[in-house]
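Below: a set of structures, written as structure tokens.
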Structure P
């Protein structure tokens, strides 16, 4: 991970910013252990990974219940402190912005409306699990960069968990982990770590 003193210089070079949504641009309100228990799924594995291994007839009703739960959470979303300021600053600087989420794109659009960030992102630049395999598969991130004709060295991915960091690493794109000081010692393999989006915004001129 790069030293704090290096952030300001390094971050100026990134022109393409891709963000996770839930827990990154929003406050982390998802209670994943409770959701897994409600769906009758093991609590020590990712929900989407477990569903992917099931027979279609078995997975279909559970997936429908998951989507209903996700829709409820979308309506309760609250913005992370500094999210709007950071995104508007990046747009003012001419940066291209995208979202890569394990959620459904439809729920992502509702979430952005609820937190007051509608219009910040082009709809085509919001990638959910119907548009690309879910993270940590890097396909959605690589698709954005390909469509933008963006070199990986000029792109950066901001997220709040190990799925996001693994996605960036698999795509060859630097990562920022939004995390408290209690995060693991290797910060999930992140290139940078910040405690808030407000802190991240302060590093940008």
Structure Q
């Protein structure tokens, strides 16, 4: 009979709130990821355009759109708040259940998360966050690739798993099944290349 191996440095939300406010961190399965380097201009342009195209149609609805930094605490099983080992800051979170919002951020799975891929975050966004978001029930997960100018959209199926992604490029209009009436014009999302 094998013994379970426990990570030596498993951090919790209690540890997280005590860290330096000048640095941004995420916790995934108790492992700490420093996110302090500033995002690129292209990242910020994409972020702003997505915020506008998501936020404007959702005004007056129960859904709210939040950019990072917003602490999204994702408890597993019966974890008490201080013991939570998953605290992430998606580039964009869409939260339709107001009861999940408090002065600390969001407690529980957002309805939708968006991550804008950079070389330094690619593995974490495509692997660790993908499986975490699937496990906690994030209904829609977008991966935005600035260099390739494409978006992968993963939707949670009835089986609680992400199926095959929808793949969209800069010529597409993305109609959100999760948010009826919201259409994203990807030609506006990806900034024109400098000539």
Original post:
When relative contact order in percent (Cα under 8 Å, 6 or more apart) is calculated, the result is 27; to which of the structures P, Q does this value belong?
Top reply: P
Original post:
From which structure (P, Q) was FRET efficiency 1/(1 + (r/R0)^6) of positions 12 and 44 (r between Cβ atoms, R0 = 35 Å, to 0.05) calculated, if the value obtained is 0.70?
Top reply: Q
**OP:** Name the one structure among P, Q that mean projected area of the Cα convex hull in nm² of 11.0 was derived from.
**Re:** P
Original post:
When helix-only ellipticity at 222 nm (-39500 (n - 2.57) for each DSSP H run of 4 or more, over all residues; to 500) is calculated, the result is -5000; to which of the structures P, Q does this value belong?
Top reply: Q
Original post:
P, Q: which one has mean count of other Cβ atoms within 10 Å over residues 68-75, as calculated, at 15.2?
Top reply: P
Subject >> Structures P, Q, by distance in nm of label points 7 Å out along Cα→Cβ at positions 20 and 156: label with the highest value >> reply: Q
Original post:
If you work out FRET efficiency 1/(1 + (r/R0)^6) of positions 100 and 164 (r between Cβ atoms, R0 = 30 Å, to 0.05) for P, Q, which one comes out largest?
Top reply: P
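Only the coordinates and a few stated rules stand behind these numbers; no lab work does. Bear in mind that the values here come from a model prediction, so they are computed numbers and not experimental data. Cβ atoms are built from the backbone, for glycine too; each structure is taken alone.
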